[in-house]
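Only the coordinates and a few stated rules stand behind these numbers; no lab work does. Because the structure is predicted, anything quoted here is derived from the model rather than measured. Cβ atoms are built from the backbone, for glycine too; each structure is taken alone.
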Structure P
């Protein structure tokens with residue numbers, strides 16, 4: 001088993017909010033190839049694979065020279081898809097970059113790899129909140145950590161709760177009291193990946209609809225690296241404009 005972490009990108013064509021988005025072309029290039037070329041450029045030291053469940057995605061990536069691993073289409077989560085792919089790849093650790101994040105940075109990828117050097121089974125990233133409306137948004141997941149950088153809890157609710165201001169915060173309060181937004185980038189040790197699918201779904205996971213809580217409820221530790229680089233994912237057709245603006 002290779003000691004160097006491998007990057008595996010779970011890539012599936014089905015998408016509720018943006019059908020077939022990974023093959024949507026921006027400036028004549030599918031989004032999945034924007035992501036692939038970006039990873040190859042900013043983090044060339046890591047082996048790169050794509051876990052695909054579709055002929056069109058497999059053909060698109062293979063023709064561009066990227067390695068694919070064919071996985072079953074019925075996986076309930078991207079983590080399960082990674083586990084199946086790594087059974088073929090055989091990496092000691094896996095860095096998970098989403099196929100719809102074509103602006104991922106090398107700093108982010110290397111921070112994820114570094115987060116697995118200790119006792120954590122999982123590493124992830126977070127960025128400080130700056131806007132109170134984002135801190136209140138349940139679609140932007142919050143994380144609180146201990147002094148060693150390990151996650152204590154993830155939630156859709158604003159946390160920590162600002163008791164002195166009855167929960168009302170502004171940009172000035174956030175600047176003085178760092179609260180962190182979880183970024184959907186992960187790295188996993190191989191033994192956790194192989195065990196994940198057999199773990200019973202967690203009580204908190206089912207309430208919050210946050211998969212990482214399953215790992216915590218079963219006693220796995222998650223290291224959270226703090227970065228000032230927020231990810232820009234493409235979740236809806238409206239996000240294409242944001243991506244195109246960044247390309248300029």
Structure Q
């Protein structure tokens with residue numbers, strides 16, 4: 001295999017084959033080392049479009065400095081959420097459709113107004129938010145052992161797979177989201193804890209980052225969209241029969257089983 005055989009279309013085909021066949025592959029950059037971030041976002045767009053689903057929001061990936069260090073990556077990234085990724089509250093993780101799912105807790109915004117960069121600040125970002133909720137994201141990299149470069153994970157739509165949003169909605173202006181605490185449990189046992197400050201210091205910073213990053217590509221966050229602001233803790237490998245629950249101070253509890 002030579003580098004010249006790789007294109008955006010080829011990368012999309014390889015990722016779709018891994019996703020639908022539930023077979024992890026080696027990073028694309030192992031075969032296509034020239035894959036850069038701009039091209040990776042082109043792959044991401046086409047990869048998501050190939051699912052034939054409606055885009056309903058955006059997620060941020062690798063927003064915490066600890067996760068960036070662990071993955072050997074020095075910047076957060078954005079990916080797309082679709083209506084085919086939504087799980088109902090207390091839903092079962094569809095392990096038969098995934099490769100090696102992991103679960104992480106999220107603070108989730110629902111936008112009440114369009115948010116377009118550049119120049120979005122945390123304050124202007126929060127002014128566009130209608131409500132805030134708790135969430136759990138089920139990630140599922142198409143790469144073996146979750147090994148990837150920044151370009152690889154961008155192309156793979158930030159390891160997106162499924163997500164669930166809790167049924168408690170709050171006005172974010174009533175809460176200090178940097179101090180919003182979360183306890184993550186697996187089968188009832190505490191496995192991690194965090195606060196909203198784990199996400200870029202405050203989830204508003206992550207939201208502003210997403211709006212400004214999308215503006216670089218001529219895109220915006222639309223009214224009614226969901227924004228998953230990034231994992232508060234490290235992702236926990238999902239094991240059937242071991243439900244994972246995130247308990248928040250003011251945002252309620254959300255579970256996948």
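Which structure, out of P, Q, was distance in nm of label points 7 Å out along Cα→Cβ at positions 84 and 196 derived from, given a value of 3.3? That value comes from structure Q. A value of 115 was computed for volume of the Cα convex hull per residue in Å³, for residues 108-171 alone; which of P, Q is the source structure? Derived from the structure labelled Q.
Which one of P, Q has distance in nm of label points 7 Å out along Cα→Cβ at positions 12 and 76, as calculated from the coordinates, equal to 2.8? So the calculation was done on Q. Kindly point out which one of P, Q the value 27 was derived from, the read-out being relative contact order in percent (Cα under 8 Å, 6 or more apart). Matching structure: Q. Among candidates P, Q, the computation of helix-only ellipticity at 222 nm (-39500 (n - 2.57) for each DSSP H run of 4 or more, over all residues; to 500) that gave -9000 used structure P. Each of structures P, Q was scored by Kirkwood radius over Cα pairs in Å, for residues 124-219 alone; the highest score is held by Q. Comparing distance in nm of label points 7 Å out along Cα→Cβ at positions 68 and 148 across structures P, Q, the highest figure is found for P.
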